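Read through the structures below before going on.
Just so you know, all these numbers are worked out from the coordinates, no wet-lab data involved. These figures come from a predicted structure and were not determined experimentally.
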Structure P
Amino acid sequence: MVDKPVRPVWQRIGGPVKIGIVFGLIGVILAVIGMFRGFAPMTFQSFAMAILISGLSWGIVSWAVATAAAEVEKDVQEASDSEQ
């Protein structure tokens, strides 16, 4: 029995999830920059909420848009295959 090579986690996850993670990290970076520029009081609670809200919202919305785009592309491919 031959063992399959183990792929890293980043290669195992799908494209929409990768897009959600990347844009979530961008949202966190922008929140941290905003906190250090003084747009909110620098307390642990406000810092954690800014990171949580921006990271999750950017990540979830971008994941949903990427998933919808992937589904549309799959449907278009299936429709073009069935026409032939």
Structure Q
Amino acid sequence: MIKRHEEQLWARLDQLYANGTVFISWGEIYHWYNISRIAKAPWRDMKARWEQLLEEKNEKYVDPQIAQIPSAGIAFFFSKEPGRLSVLAA
């Protein structure tokens, strides 16, 4: 991964931490990792970087939730204290 793409990925992980959600398109993953097929390597790399970010923040590891959006990309969701809409609406 070239430095510019690495910085873009770190920026997205910072957004996930700060805002609780981030979207990464399939095209970005292919482009950043210079791959023609998404296998385990990109996911493992993202997970390792996420773990590193949380360590730097002195946070215990929390696995982000994901939602795959066909032909678009993947949305990541992170919350230290997840809740439910039904509880807010009650």
Structure R
Amino acid sequence: MKNKLLKNYISKLTKKDVNDFAVKNDIILNDSELDIIMGIIKNDYDELLYGNSDNVFNKLKNNVSSDNYDKIINLFFLYKKKYAQLL
């Protein structure tokens, strides 16, 4: 059930949603970075949450600035730890 809810939520995410969340967390993305992150969220969320996130992070590392990469990784692990009981 929770996987279906998560999939439904992710399918409705917009670039504006993701960009607003990034800005709120002091991450300023250019259009290319935003496109890459949207693709990862939409296509790789399962692997990020339940699999080997290193593969996804390697793809991300090559496509965003190093400053944004560090902030995104820190934010990901902060939220993954915070909501671990829900996954």
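Points worth noting:
- Top of P, Q, R by relative contact order in percent (Cα under 8 Å, 6 or more apart), largest first: P
- Parent structure of the calculated result -16000, given that helix-only ellipticity at 222 nm (-39500 (n - 2.57) for each DSSP H run of 4 or more, over all residues; to 500) is the read-out and P, Q, R the choices: Q
- With P(r) over Cα pairs in 10 Å bins from 0, in percent derived as 17, 28, 24, 19, 9, 4, 0, matching label from P, Q, R: P
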